[in-house]
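Heads up, there are several structures right after this.
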Structure P
Amino acid sequence: MIDLGGVNVDVLYDGPFWLDGGTLFGVVPKPLWGKWVTPDENNRIELAINCLLIRTPSNVVLVDSGVGGKLSDKQRAIYSTSTDWLLKQALDDLGVSTDKIDTVILTHLHHDHAGGCTVRDSNGGLSPTFPNAKHCVQKDEWEAAQNPIALNYRTYLSENFDPLMDAELVDLIDGDTELVAGVSVIKTGGHSHGHQAVRIDGEDVSALFPGDIAPTTKHLHPACVMAYDLFPLDVMRERDRVLSLAADEELCVIWEHDHRTPVSTVCSDEKGRFEIGAFAQD
């Protein structure tokens, strides 16, 4: 647990997630990224799915919901994800039932971020996993997910979010917004139409969850733009903006897909290049 002062943040591990190294690092050639990480025999890189549980004096907030428990065996084999829904287990271990969560913030609606928002019953029906939570999504993201293009229609799975709208649990927002006291979103776009980062402000420390605008510490390299990023130039600009914020304000940075370094700080050198530092919790 990370104590920000009056606000507690737990990093919830929803299991491994393997992606092709070329798509993960984009134009950066393998002779370079191969020095940072070692791919498996299928050229895949191991990632983590890290979600957040934020507990403030007034709210219980979940940031992203992982892949959930609805993937087929074929889908799980493609990404080598866990057969267990580890996010639910992590919540159980913390004594937090799904009906106690009042706010779910979705950085975007790709299946590894929104998959846990719904569950399937024994008859194949779908229902919200967090029945008492408002699910906060950027309006642009919702509209893009309703009309996916060929590049991303396999990751925008309507079963993960349409039941939320049917249950009147979706809160469409437009731009930077404080959603509950101390927890706000920063609209970045770039990775998807309505991607958003999350900022958490405690009495002593503040934290940043950049989502897929900077999924791992390796994406501090200025040329690392994923093949999944719809708007690469926007990613580069917005990543610099939010990481500069993190460096200037000495924020705790929580990386959504980094399985080795889920939490760190960020600093910049005299040339403006970013590097990680250790986050020390008193």
Structure Q
Amino acid sequence: MPVDRPFHAEPLRILAVAESDAAAAAIVTALGDEFAGSVRLSVEPSIADASPAGTEVVLLALDSLVACERRARALQAEAGAEAPLLIAVCRTAELAAAARLARAGVVDDYVLHPLESGDPGRLAASVRMAGRLARERGWAPVELPPRPPLVLLVEDDEFAHQLVAATLEAHDLALVVETDGEAALDRIAELRPELILMDVNLPGSDGVTLTQHLKRDAALAAIPVVMFTGEASREVLLRSLDAGAADFIVKPFTPEALMAKLRRFLPSLR
């Protein structure tokens, strides 16, 4: 009886870009023995080993699909005509968004994160198919559609999260939410959003002080910051503007008022 061997005669060249050591380990376990020794790992925030050169399949297991999309576009731009097959490894709550990325051609496939999946063989099957496609099509350039503008919201109020998310989704804008001010500085540096919505009063943090830190970074200073404040006092507004904020919006606010502010700074909305 013939032995059932993997379709590829040589080991598939796989790059897994993961958000943590735990995520990387889960991917290696889910891929199993078939791809043992084929996977090269790059754990964020270090991207020293994240080059797609010579890679046929890239797995993107980052902490959000926005981060996956950013990295997918960067890898495609770097690889040029030798573009690898890209698979987004997403959370259960992100399945619909991952499907949209696949339909738009930003990624070639998407699978549920191994830590959440009830089908441990799904990731290996997807990699197997991606490898087959990569070798059948050779290296072909991929045309990616323009990505939607990204807004990063630094806010700890759940109602504000929901209102901003619903408003931005209706206008095809991408949103990332951070409730912790200090963590937001790292996310801003990682994602380079087109605009930042910054709450003035954050738990243990001051949005005005965070804006000052942001504006001292030459690489990030050009990103417009719109302050959220429930206190429309002259002192708060002056402090915000002195810190480098481009504008402010007073809570509570309507979706129309929010979009009026965003249109000032996002050319695609005009």
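Only the coordinates and a few stated rules stand behind these numbers; no lab work does. Everything numeric here is computed off the predicted structure, so don't read it as measured data. Cβ atoms are built from the backbone, for glycine too; each structure is taken alone.
For the read-out distance in nm of label points 7 Å out along Cα→Cβ at positions 43 and 115, a value of 2.2 was computed from one structure; give its label from P, Q.
Details: P: 2.2; Q: 1.2.
Checking each candidate, the match is P.
So if we calculate Kirkwood radius over Cα pairs in Å, for residues 67-234 alone for every structure here (P, Q), which label has the highest result? All intermediate terms of the calculation are to be shown ahead of the outcome.
Values: P: 16.9; Q: 18.1.
Largest value of Kirkwood radius over Cα pairs in Å, for residues 67-234 alone: Q.
Given structures P, Q, which gives the highest value for volume of the Cα convex hull per residue in Å³?
Values: P: 130; Q: 140.
With respect to volume of the Cα convex hull per residue in Å³, the highest-scoring structure among P, Q is Q.
For which of the structures P, Q does the calculation of helix-only ellipticity at 222 nm (-39500 (n - 2.57) for each DSSP H run of 4 or more, over all residues; to 500) return -5000? Can you show the working numbers first?
Numbers: P: -5000; Q: -12000.
Computing helix-only ellipticity at 222 nm (-39500 (n - 2.57) for each DSSP H run of 4 or more, over all residues; to 500) on every structure in P, Q gives -5000 only for P.
Any idea which of P, Q comes out highest on relative contact order in percent (Cα under 8 Å, 6 or more apart)?
Details: P: 17; Q: 12.
For this comparison of relative contact order in percent (Cα under 8 Å, 6 or more apart), the top structure is P.
To which of P, Q does the computed value 0.65 (FRET efficiency 1/(1 + (r/R0)^6) of positions 187 and 227 (r between Cβ atoms, R0 = 25 Å, to 0.05)) belong?
Numbers: P: 0.65; Q: 0.90.
Checking each candidate, the match is P.
Comparing structures P, Q by distance in nm of label points 7 Å out along Cα→Cβ at positions 35 and 59, which one has the largest value?
Result for distance in nm of label points 7 Å out along Cα→Cβ at positions 35 and 59 over P, Q: largest is P.
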